[in-house]
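Several structures are given next for inspection.
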Structure P
Amino acid sequence: MIFREHFPIGPKTTMRIGGTVRYYAELKTREDCQEAVVFAAEKNIPLIPLGSGSNMIFADGEVNALVVQLRHDTVVIDGNSVTVGCGKNLPMLINELAAKDLDLSALTGIPGTVGGALFGNAGQGPKGVWIDSFVHSVTAFMDGAWHMMDRENCTFSYRESKFKHSDTPVILFETTFIIPSGDPVTIKQSIEDLLKKRIDTQPHVRTAGSCFKAVGDVPAWKLIDAANLRGTKIGDIEIAQKHANFLLNTGKATYADAKKIVELVKEKITEPLDVEMRFVEENGSLAF
């Protein structure tokens, strides 16, 4: 496995913001995962897994960390049991399973990898379907060892999992889903309907997806709208007109622009807004 130095990280993210990272590596095997954790410990730097870059913004300078991307993306289907490498692209998986009469359509329109979706328990809104609904088990390297955890031990909740709060590096490697069967025509129609809804209601340009979590049952965009912040710009970062919980890079936006607009939203809204997007500082820590 090659650890590349001074790697440009901005192009790896959907918002195209960010400078370089001290080290970057792609992981294919369990041995690669273990080697990466040891490498980061020896260098005394954070290890940061990056799915497809759809929910992260990196600082504009050099981030003193090891960023890894998992390339394990095999899919093994045994009836309704589907074992998937966490590097698998989630939209591709949904379509591949639909061709096998397996219905994961509720997750249509969610970008990124399976691992990224598990990490943040991605899904619909606070009352919708989340990826944990389908989880049977998750295999991860954490606390210096391999663990296979059932759904309950992953402590999933709205946009949360135990993996987000570990004090040691976590690499999600593989998961097994239990996925219901369905009529292929109905599944395909559901995918098309959900895609159309997302296209109609969400921007699909340089954005990192939803920035803030809902507050209880109230979507963050409603609170942002109520504060008259839709369309607000700082530098080249804009709160999207189409969906007020999305930040857009309208030109040459900087990490500082993105942080400032998040701070503005948090200041203007009296409800305690939790930031869902991950802002990575130059020392590898999270800004929010």
Structure Q
Amino acid sequence: MATASAPTAGIPVGPGLSMFDPIFIGIDEFGQHVYITLAYRNLLAGGEPGGGKSGLLNTIAAHAALSVDSRLVLLDGKLVELGQWEDCADAFIGPDITAALDVLRRLQTVMNNRYAWLRAHGRRKVTALDGLSVITVLVDEIAFYSATIGSKQEQEEFVALLRDLVARGRAAGIPVIAATQRPSFDIIPTSLRDLFGYRAAFRCTTPNSSNIVLGHGWAEQGYTATDIAPTNQGAAYLIAEGGTPRRIKVAYLDDAQIAGIADYATWTRRPTRLSAPTGTRVDWETAA
């Protein structure tokens, strides 16, 4: 009787996540799992350095990297907060305002193309059945690009382009997840903050800074990120549109875990990337 021989090498199973699925980001103060859905929402995270913002960004990046319907666009002025995801991202921008503006302009073009496609089909938003990738844009430190590097004109253009993506990108399948260490009105004006469906306030030094992230008046009602202990990294107040701030503890991935997930995600994306012309990424910047 013949027996099947064991394969000489294992074949990794492809990921089955979707950006339209709820994303696990941590637990609340009662130990209940906390999920958010970013396909039609944006997220803003603010708080002092070391509060845990990068943990939230990396958790979302991990879900996006393992999603079969997602492309990653990363802007990281420090290079190291999101740097481990570079090989599985379609674009990774470091401390270069010119490159940042270029990628945001291309994303704006994609967004306009998608809205033209939706209009032609009598639709109002992209769905999971359309076969279009969700282009997940993660920005670590808004202030670096909007107030630190480049000329005043370039900084203003960055803010304008980012605002446009946050305002119009949701229904086109281009969610924006952005973080800042400087929650102040010059970095996050109210008109920009209110466009983010989810807002997470990590430890802040003043009630005003907490209010800038969560919204005016929440600190006065007892929801203030100044209450978070400096040693309680990853703790934050999370608020959704029309909701009440919720105390959460963000999930944490260490460097080795991120490296393992990123390596696997890069492997699963390899066939698609090899199908593109040599020296280019896939066609997210021009496709509908």
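Laboratory data are not the source of any read-out in this text; all were calculated from the coordinates shown. No experiment lies behind these values; they were computed from the predicted model shown. Cβ atoms are built from the backbone, for glycine too; each structure is taken alone.
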- Message: I have -7000 for helix-only ellipticity at 222 nm (-39500 (n - 2.57) for each DSSP H run of 4 or more, over all residues; to 500), calculated from one of the structures P, Q. Which structure is it?
- Response: P
- Query: Comparing distance in nm of label points 7 Å out along Cα→Cβ at positions 154 and 210 across P, Q, which is largest?
  - Reply: Q
- For 19 (relative contact order in percent (Cα under 8 Å, 6 or more apart), calculated) the corresponding structure among P, Q: P
- Message: So if we calculate mean projected area of the Cα convex hull in nm² for every structure here (P, Q), which label has the highest result?
- Response: Q
